[in-house]
Structure I
């Protein structure tokens, strides 16, 4: 898959001497949903701002659709729609007027049919004549997305798009994002909702302290770094893990009625058979058991902890 965004040796150092981005290299393919994850202050918003031309790079270069974001700014920016974290709208304007005005800012000719389609896709059509100030927070967030889509961009940045949005509206936005991807739009999102990235993304990038520490297809990441957990419900209460079982790294629940065992699915041997045998030899009787896959959140926390 060809890249629509190419970031090469990018660094951003502010006047104070603070290094916000350090030698970032990143390729994002056309039509992908790419989730950029990282803790607060990791550099997510700075990276997006630099790609979008809002902040100037200190070193390195960036192209969007083959256009350099510094030397060919207008062409690069015309390909990008940006939905920032903060809600910036003219409160006294109507939904229709503010979205139409955004299209005009990019020199695009009027296209009422396109604006109508965008508003209908975002469930805003029945509020097209409403002033922004009368809308709920979730609706205002949708207006921001409509503004970003008004000039028909090929790349859409969503910086915390569902912050402050209730669960029902969040799922509605996921449907909108999938529809945009199906139409050929490349989507880059940052989010604090790990389940959102797990649900939506094709690829995951993790940034911490201004450095990209991992970029991987989601499925490969889950398979490579994900572990499985075996939960064993006991027939009786256990006060402590017997010393003979210490090598398994078992965890005993507070009520003493469940043991959990983490194992790597890539290993030639999981150790489950020997564990069950040793439990039996230790006189520990099992009532039930089940397995669960570690989540993307587990993986993310582990990666960030290792890089800190």
Structure II
């Protein structure tokens, strides 16, 4: 009787029955129509992701084929794992892996903690000095890679470089820094640090600004020194941010920047400067071996994916902070 009374009242009022289930499809359509402005707003980014991030994944099949530009991807014959095996058994495999990991790990050990230290230091100084230091440290980030390499050449050139001219004035021998394999990794890593450390610390400064001010007041009441405040308030406050950025950094450890290394590369330092990115460029574009270059690039991406998932799982288990 209750349902019949409700149905009668709903029919008189022209409203749907409350106990009737709405179709999920109709509900979704109504939500979309109600908020169509928001869906229109995200339509362009979604199209961008599909066009430039997901659709190109189809091209990864080239790694398993003997690609012929005339026949196209679908018409080219399958080759299986031939290109992967050729890369693994090739004479340059271990050299390229060693150089790539060497530069990446060196850059991670040097470049990851220094922005954190810089952010903690800037959080302790006055506003005027803080703005000045931020301006000085942020500015190099906006200098192009080509200009950075040109600056290194002017500074470290064997004949006209400022540093070598200074060494010569002291009666010392000139050093070919740009051509010496032993100096290559340090030049890449420390120039990257100078260029990006200031800009990288912005995230940590934002995290520090979100710490509850009452924690600082409590630390002051307890008589904590600046060092104790940093250890017990600042670092725990930004620890989740540190973990997330560390996961992302380790997940891209095989993806060393291509531009700077390629511009700094020459015949003299090739033994320590040849990495996966430059090798793929030379094999794929200069030598037109598309299938082999795709196989090497796919191997690089798979290693990065495995590292990202593994480090994320370890971080979630140990620190309770993770990407997902």
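Computed from the coordinates by the stated procedures, all read-outs in this text should not be read as laboratory data. Quick caveat: nothing in here was measured; it's all calculated off a predicted structure. Cβ atoms are built from the backbone, for glycine too; each structure is taken alone.
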(request) Match the computed value 17.1 of mean count of other Cβ atoms within 10 Å over residues 210-217 to one of the structures I, II, and report its label. (result) I
(message) Starting from the value 21.0: which structure in I, II was mean count of other Cβ atoms within 10 Å over residues 274-281 calculated from?
(response) II
(request) For mean count of other Cβ atoms within 10 Å over residues 34-41, find whichever of I, II sits highest and give me its label. (result) I
(request) Identify the structure, out of I, II, from whose coordinates Cα extents along the principal axes in Å was calculated to give 78, 46, 38. (result) I
(request) Can you spot which of I, II the value -20500 was calculated from, given it is helix-only ellipticity at 222 nm (-39500 (n - 2.57) for each DSSP H run of 4 or more, over all residues; to 500)? (result) II
(message) Using distance in nm of label points 7 Å out along Cα→Cβ at positions 122 and 138 for the comparison, can you identify which of I, II gives the largest number?
(response) I
(message) Suppose relative contact order in percent (Cα under 8 Å, 6 or more apart) works out to 19; of I, II, which structure was it derived from?
(response) I
(message) Please compute Cα Rg over 2.2 N^0.38 Å, for residues 66-145 alone for structures I, II and give me the label with the greatest value.
(response) II
